[in-house]
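Before anything else, here is the set of structures, which you'll find just below.
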Structure 1
């Protein structure tokens, strides 16, 4: 069959596209698929491969381009409205970000909770399914998407079960990390590549379990020593960045030049929120809350993709087996929102779930799952 773009991309991408369509999405005939992407050559080629794979199963894909968006940029209005139109599947493949939702920031969408982005609202309210791939590259797509999803889903399920029974989680690592976070009552989300029904969405490549700490419960030290997100992209960390955390907020950031860059990015996230409050893009009270939460610990994630490696691209880095990551900024439970979400890696962690009775259960020791 002569399909769109078949001569316009590297054919090595076809294997990853087939894995995405069959193993990840279980795409069906006549399903409407929205693919939002950028003109960047690699991202465009991956999107075209997915377009063709969707056509191959008889789905109805639409490919939509917008210019590249950064950490603080808004998505184009047409993109937000297209997502809102309610396709069965919505995919975002971007050089950096999909872009923020100007309407959702000003007037959050209401469902099981409040959402400041239409994409989050649509998938969490089970109106569609899909995945997002900020920073995706051809090498990453070809190497980390066609994987053993049965093994990944089994690992994720075991971790979710253990965390669901925990009151807190302690993470230590050789680089100096020693922090405890509260997790009682939180949702522990498996990014296991199972986006086969409405309400399921996550990253592609997949390969982590992630949770939002209970607000105000994180205490200790995080020594980031893998890679980290800044306002201008990701970097591999040469000198460890040490963040002191008290009652859920980062109180100090120490280290070398990289630590100073992180401090600058956090301060930028706070100052931009306050400016949006003054301009009317956010309500003043909301803006101040967003500014404060720029220093919040918004996520703990556990990397589980055995084909991933640290490449200074957080889409892949945070999935690397044998690592975990913490995020500064917005969380996933909607009760600590911010303009930023800065993931940073910790290598070779030991992760211990602690029950209400004090009983400890190890998940990972020195970067290795205890059941491996």
Structure 2
């Protein structure tokens, strides 16, 4: 199959691209490099910069472009399409920061999805896998079930809910199959260590490597289901290859079975990184509109996509820690200023 992956330089997008390449599919990746910075997750695997034929005869293309731009997406589709499947993983996924950079969140989420859908539908694509988020559930009582409606608490969640609705409407109108995946708190090797605004596992590890204290918002008793990438990735691959598109609601939660507190996670990361249990943690006030308890059901992912948690979050932390130590400490990189720099901006983001 010819597959277009948006956000292909990012954590999920790059892992999905490599997995699909190994299964014999031709892959075109687009990314504006606003979060991933470069293509290292792909180029380190195949040791080339832009495009080439892989050792097994498939093709991987890496195109640095803005998928929220209709003209740019038209160029991609005209040059490399049509595509059998589009896996839309591009996003500004800084949920906590979305109250401080709403324009960036809207542009790289809702506008990006609409541009991708419009250009590829127009070129004949008839299957879409869209990566959403459990942020669409908001502060409802967990575990979040796929039958629950959209009640987002923050700007990021509003965008992801809108992306789901736009996908459903456009695909139903124009006769395309679609499947919406709601991953949650995915982490693992290849995740950006340089971004202090998202991905708490990576943030904790990089702060330890830099000799900085850990920081936790609120009391640290927030509950989340942390999801190791190697447990979730097979579901993503199956979705792209067409498994699960007959699910009536066409929405599936994908991620960790066991939930834990942020304090639990901090202790697990400390142990995996080889520092003492009393390594300093500084507690800050809650981030605005952060949901206290957020974890999802997983039964549908097991029956529809074959989810099988063979590793789990604790062993996943150990594996990622080994990779992080090998890579070493990374300087914090932030290419985007907060659009609303009010006094509510979390203290660690002002450092």
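Some observations on this one:
- Of the structures 1, 2, the one that 1.0 was derived from, the read-out being distance in nm of label points 7 Å out along Cα→Cβ at positions 121 and 337: 1
- Computing helix-only ellipticity at 222 nm (-39500 (n - 2.57) for each DSSP H run of 4 or more, over all residues; to 500) across structures 1, 2 gives -10500 for structure 2.
- The greatest value of percent of Cα pairs over 21 Å apart, for residues 81-280 alone among structures 1, 2 is that of 1.
- Value 18, calculated as relative contact order in percent (Cα under 8 Å, 6 or more apart), assigned to which of 1, 2: 2
- Structure from which -0.35, -0.49, -1.17 was derived, log10 I(q)/I(0) by the Debye sum over Cα atoms at q = 0.11, 0.13, 0.22 Å⁻¹, for residues 73-184 alone, options 1, 2: 2
- Among 1, 2, structure where distance in nm of label points 7 Å out along Cα→Cβ at positions 113 and 217 as derived comes to 1.3: 1
Any read-out appearing in this document is the output of simple, stated calculations on the displayed coordinates, not a laboratory observation. Fair warning: this is a prediction, and the values are worked out from it, not measured in the lab. Cβ atoms are built from the backbone, for glycine too; each structure is taken alone.
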